[in-house]
Structure P
């Protein structure tokens, strides 16, 4: 996958930013970074866009800056010259898209029909913006596209918010979602950057979707693992499911037939996207045990152990 697209996938949410003055750009960019959301799609809806992109790119190198609402080749040229690393358009303009493809400029044009999708495929695109998402049929429409166009991924934007973003991100064909709810123009105008940072952090956590999945307990042999599983069944009614390397009591307890990672066992956390979770945790100084990685046919992580223990328990991530 393209490195920029991978960065977008790793955060899962693209803030769509409308700025009325270039002076708002850097303070907003710092708020995004503080909220663990180091990406901004600055829209060409105002005259401040070009200068804002230039300032963000120059002063905040840790921020991935793109240009949105790019509808002409001239805007594409100006955005790239200002420092934009990716372009987004609301619709599919063949002339703009072809110019970008011919000049190795990353663009995700907007689509909401099979004909537009096929135009994108014809030009070699692998990621498309689904816009306006909610008004075009929402997740059900996107799933309908996912069948015949299984090689593509999408970035739904338009009507996406903190309430429905998890539904979109739970669909494997969704690379990320785009929205402006965390960077509302009125918050920017009022200089409420702390509030913006909080909203960004909430969006990031929602995109990760961390949930406690089960507790793994290290037993020493098959007999003990089954006996302990039966105790959970007899006391709490958690049905036993026997497996090759472990037994489950309900879905919450895994009894290992021989000691696994962790002094006492492991704690499993589900997440919407394991690669995204790994990238997020890396910024907090938490790494992974590469030898424990499991990937699906497309190369995406499905299971991995972290390189830390808490209270004698190893931690591992698994895809929801």
Structure Q
């Protein structure tokens, strides 16, 4: 009997496929990106509608959350990279068929625009603010002159950013749970809902809070419809997508999804918003915090569950 010695690198880390390659930085980034997109969308929309003074928090104050959220989200992405020294290569190659390429340039634009928007409204938070250098004052004058153009750019890129956070996942055909066209609109709706909730939390004007409670209630309804539509599509599709749906319909993610995302993050704040609109006094912090919590949990649950779903069983 001849013995053979086989040497393999199979035991090395990540040679074989891993179920959980993406950890907490990715869902955190997806949440913060969606939140920033929602906040900037409403700021640009109500500025273009000529309601800047009527909704001061939405247009002038809450957008300061956006660049902070984007920077933290980008830091989480950078932390997750295995080859951090080569991140700049995303900006030396443009590939229209690559969601990563689209995302890199979208994040670059939306971050810059959010910083400029905050700079134009900085006196809302710091009334005595003064740009010490003349070239900064000239830039402020320039962007104020073309503020409407800036608002249009911000509105369009806020929508792209909100949708992109879902498309980033749906482009992975190897993960049946993610491979659905509903994911882009669903992530956009979730981000808009979180943005509206942030405005409700920050605003001191009751009229503004009620207006955005109404907006949030509508978006929560759309979000719930998209979730139901997504599961209906899965259950009417191939066996692997039926199995993916079963992760939430009796499987290991059932309780955490339906309790923390659907009930606590959508239905309960929707009921509280409806009660507020009917005249009952509901502290704004409760539905607002629940919506933001639900939006965060939605990203975490979907990212982790999607990595469990697969084609081979």
Structure R
């Protein structure tokens, strides 16, 4: 009798342990961490805070934010590539650190080091200037730059320098390119007039309504949704663009089921009024939802285009 009781107790305990193991495997079972590759205060940070809030509600776990600025998001990407938490740590921000950054500078990762869970927003990458400058259009900038060497161009990226250097050589400009850590650092330099023009992934939207910043050109293939009067670089005669999607990326070894859970939650976020408001009304960017398959196809094509751009720039 005691032996039967022992085996029954052992069977009961094994069932309990099995249930506990299943519960432990439920994703997510503890808080998550969002990496942002820029300093607080820029457009990615503004949007990321709302994203974290809504995503936490969808997943039932807190989403904490860590800022790792540097190399236009590349520092955060390098940290993510070596992370072993399989989906509990993810990066939110521009796709450029994944698509072009490893092509132009030594990196500890490559495009295939990650799984791209979802695209959330189409970046509205622009070339901007301040209101106090003696130029207010692209052509006026070019003409002014020919007569005034050492115009200061600020950027948090490495990638766009290939485009700007190509334009400078073609137009006979002598530029000073100053690296910064993100939109929060770009804005005061442009508004104060300390820098002449800059690339902006979205931070400019907080300054254009007041007239403190002007959009000179679109760096994506289409005209910008909220600034349709600004021509694209291709319309201006330059065979170049810098398309970017704001994505959620996780390490390449993240299991399919965890990717699916995150993807479903992120799709719900794109329908949340709070996320739509901060993205479309405040940052003036279109909300989208792009699946992993769509992103893989897009990024593979972009990598080939960037390789050609880099090859052309060194000829």
Hey, helix-only ellipticity at 222 nm (-39500 (n - 2.57) for each DSSP H run of 4 or more, over all residues; to 500) derived from one of P, Q, R reads -13000; which structure?
R
With distance in nm of label points 7 Å out along Cα→Cβ at positions 185 and 265 derived as 5.4, matching label from P, Q, R
P
Tell me which of P, Q, R gives 65, 27, 21 when you compute Cα extents along the principal axes in Å, for residues 177-272 alone.
P
Tell me which structure, out of P, Q, R, gives 101, 42, 28 once Cα extents along the principal axes in Å is calculated.
R
Top of P, Q, R by mean count of other Cβ atoms within 10 Å over residues 121-128, largest first:
R
Given a value of 15.4 for mean count of other Cβ atoms within 10 Å over residues 201-208, calculated from one of P, Q, R, which structure does it belong to?
Q
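No lab work stands behind these numbers, since they all come straight from the coordinates. Everything numeric here is computed off the predicted structure, so don't read it as measured data. Cβ atoms are built from the backbone, for glycine too; each structure is taken alone.
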